[in-house]
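**Student:** Below, each structure is written out as structure tokens.
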Structure I
């Protein structure tokens, strides 16, 4: 049998108070409407739910059974609704976010925009930092960190959220001038487009990390700017592969091969320890972690 949930809801109110007048005050509904709903419910169930006397109501045996069965369910629904309302009320305010400059102008920021679509009452203040940030503790709530960026201070913890495959890329014409495999010992023979303060690449040789200095023709911050320079044939550039999948698929860029594998790059999320986090920050952290888990 299909129940009208509104009829059941009003029945619970009447059963709690044994009074249509009190049920009307508790539910905000008119007494006449409550009376009609109770009569309709009794008609559908083909049983009497209340004994009625002038100025007095009491539950019948069928009414008691129905109340005992559904009252806990509606109580749980009300608690869940109240919890959701309270959660939404707490999900207001501002989150200060710091991004590595290299990632700030790229598709990576979509993870932030998606959060803002879901939680429009939360304001996001996004700022960028360079290779070695010197940021006061009070200036941000959440910070994205790459391997080469230090944790600001002991008030923050860093959680690894993503391991990025990195590579070196160039446009098709530049690629034709390169050997099939570049010896990392001769890497400084080639022009690079690099980020400010980063003058080399990390390779892995028999389990040991090796840093090789490169000759940078242009220093410009942001993977988007470096990609544009490479597309114009100005040199090689290092970038997380997931940021340029489209250009690789369209054969606008080619990946350069070396005689040693490149070390992957880790992305971390730095935030205040548990006692310092606000509800909006917790939701943002959960959103980011869930996005990168997929």
Structure II
């Protein structure tokens, strides 16, 4: 009985951390873009399923082309390169084109107009993904199957989920170092506080805007690529991810990296425990948590910008 309880709690913990990893990669990009550009981009969440769909296509193409001829190490390295490098790079390129054509004209508009316009863009992106990949669930379990599972009392757990947690922790640490220790990171933070003063110093703020936007899109795409091997992607999930991404913003605080980390962990654990004990209320618990945080601290846990 005790062993079963420990096993259940360990699985819930790992599920919570894995879910938090996806939320962090999605919510951090949205937080960076809002903090830097003051741009509430609902369509940001659509880049996560786009990354997942692209990863599925690349994984299936790789398995079809090489099969098991590369061996365990060779195939694992190929999968890592596809998921960690190729997918974020390709989706970032798509995002860059969209930034210059669809998003840039929305900068400076009132939040209401931004939300309406980007909601329309997310619907168009959803339809485009449905047209390309169809309406049926898409999965690509080959990377997860390659790594296999490890034993827990009363069951097993996929190593891929552990890898997702570790990769996300590395990304979080890298971002923290970038913003706290590098010149470009400190300039980026200064722009979030007073962009006009930074531009007066002769710094090309537009190029930094683009870099931040591309980083945000790459993080979302990476989240989707890491999510897919242990799950499936269907059209319509982008709208659910929109809700969760904004939950990260509201709970953590607008434009705060520490807030994104904390909020992702909190929401991930709430969802994991909710899915296990009261699955019908899984999403409702996130809304309840948002409401409580907004009542207690309207700017979020680490936010300094009024929501």
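**Student:** Here mean count of other Cβ atoms within 10 Å over residues 94-101 has been calculated and equals 16.0, so which of I, II was it run on?
**Tutor:** Checking each candidate, the match is II.
**Student:** Taking relative contact order in percent (Cα under 8 Å, 6 or more apart) as the quantity of interest, name the structure among I, II where it is greatest.
**Tutor:** II
**Student:** Please state which of the structures I, II yields -11500 when helix-only ellipticity at 222 nm (-39500 (n - 2.57) for each DSSP H run of 4 or more, over all residues; to 500) is computed from it.
**Tutor:** It traces back to I.
**Student:** For which of I, II does distance in nm of label points 7 Å out along Cα→Cβ at positions 190 and 214, calculated from the coordinates, equal 0.8?
**Tutor:** I
**Student:** Give the label, chosen from I, II, of the structure having the highest value of distance in nm of label points 7 Å out along Cα→Cβ at positions 38 and 62.
**Tutor:** Max of distance in nm of label points 7 Å out along Cα→Cβ at positions 38 and 62: II.
**Student:** Can you tell which of I, II yields 56 when percent of Cα pairs over 29 Å apart is derived from it?
**Tutor:** I
Values quoted throughout were computed directly from the atomic coordinates according to the rules given, and no laboratory measurement underlies them. Computed from a predicted model, the values in this text were never measured in an experiment. Cβ atoms are built from the backbone, for glycine too; each structure is taken alone.
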